[in-house]
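Each structure below appears as structure tokens.
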Structure I
Amino acid sequence: MPVIQAGLESIRNQGHELLAAVFVGGTEKVTNGSDLGFLKLPIILNSDPSLGIKQALEEYKPDLIIDLSDEPVVGYKERFKFASIALIAGVSYVGSDFRFDPPRFYDVAQKPSISVIGTGKRVGKTAISAHLARVLSKAGFSPCVVAMGRGGPQEPEVVHGEITEMTPESLLEVSREGKHAASDHYEDALMSRILTVGCRRCGGGMAGAPFISNVLAGAELANELEADIIIFEGSGAALPPIKTDSCLVTIGAHQPIDYISGYFGTFRLFLSDLAVLTMCEEPMASKEKINLVDQAVRGENP
């Protein structure tokens, strides 16, 4: 017990105001809740620590969660779950040698908008974005896709897929100009024949924040274009740094389960309103694997 008191005192000495404590387990040295009175803090006790953390976030509205737990009570899997719960609430999650901050989403889209994100690379985000654009177009909307890629342009680039002739020769000419002719906004324009804006990003954090990107400028450009709904397409596991009205997550059934419902796959599931499962054909995924993925996704975000 004295060592926990020392840990709390260290937190106070760093200038933090302690609001409450969540007991996450380890009862071999604690007989009942009254044993925690020495903390001199409101204590949240829940048989499910994740629910306890959610309760603390709702009741106390902290800026930061500091993790004083350790193995064997709280392991890697549990910590990523706790971190995902914190990040979706916009709260940083910090431990003795790690810090996770919530990705920033800029509130700049002036039209109805949807993000298409993924639990990894090569899970079909561009195909889903293109299909979504076609569905919207057939329904009478004028969609625009803002796509970011590692090979995107230095400045946001508009491609009028609805009127631009796109042939192997024209794309080769784009390549000769030093541009990435296979960048996602060209793919979207080619497959859906719609208006697209090409952007780029470098790097992607564990929770999906790009190290740098010009998507903010791309979003501002899309606001000025003749479109009435904007689709923001992610890149790899990186998220478009734009606040949108809804979010669709693309999940590859061939991925390891823990990439989908573990690590910060959990955070991406928390962010999303709709999940689309791709790569469901043999030999990439069996029916049994698809059922396991379905159960894992619903278990995190029904």
Structure II
Amino acid sequence: MNIEVRDLSKTYPNGTHALRGVSLDIPMGMFGLLGPNGAGKSSLMRTIATLQEADSGSIRMGDVDVLRDKEAMRARLGYLPQAFGVYPGLSAVSLLEHIAILKGLTERRQRRETVDHLLQQVNLFEARHKAVSSFSGGMRQRFGVAQALLGQPSVVIVDEPTAGLDPAERVRFLNILSEVSQRAAIILSTHIVEDVSELCSQMAIIASGQVILSGEPQALIERLEGQVWQTLVPREALPRYEESHRVISTRFVAGRIALNAFGTQSPGDEFSPAAADLKDVYFCALKGWLPAPSAAD
């Protein structure tokens, strides 16, 4: 069941224009929402989750008008915000059962079976009697996934879910989301490009409250093929290259700077062709350099 967002706008009382006419089609499966901090990702997620009002625009999920029929959306929704609180001292199983009751799982045996299954799915069953407030960051995020999956939601929203996780926790977390995406629409809001590149079949990039790019990650990467160039330069030479070239990104490599540049032809003899990736797409889109799609696209 697709989610259709049309011309969504939101301005906060302090004058911040968080969303400016956002339109998106979000299909079943994993949908990546990329953007820098302050781009409007969380504002969009909170509006879809019916946690705040929009100034204008519409959101539809099948025959549900999300902005008008909030309860219908909430009955289908699982939500994991970037930060969430827990009741001090409550164990994982007790807190999850409490949330299950709030979601309408009132039959005791069914509720306990559901809670136990979710705790096993997120690899927290052995820690089910420990206080959630004592969990590590990765364990707490996995608990957050478990509560978001209660009631078998058809839409799951996760906001910056892998920030601060170690590599093993990140892989475990993303594997859970990938499995759930087989039966639900998952909106993965993040600034970590690798999360989108590895998992999402569709994506969008948001900056300054606007969608500046959307499509299939691989198709977007192909639009940059043959236009990304790389070289190694001394650290002190970087300012000169930034003035004379369209520098996409830089990183340190053994005391030197590995530099990716954009160009329809080689920027110089010291450059060699580089395979484009989603990071290149992301930075080029933010800088307004991404080539327009061809007529075949």
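Values quoted throughout were computed directly from the atomic coordinates according to the rules given, and no laboratory measurement underlies them. Small disclaimer: the values here were computed from a predicted structure and weren't measured. Cβ atoms are built from the backbone, for glycine too; each structure is taken alone.
Details
- Source structure of the calculated read-out (distance in nm of label points 7 Å out along Cα→Cβ at positions 170 and 274, 1.9) within I, II: II.
- Structure from which 71, 44, 40 was derived, Cα extents along the principal axes in Å, options I, II: II
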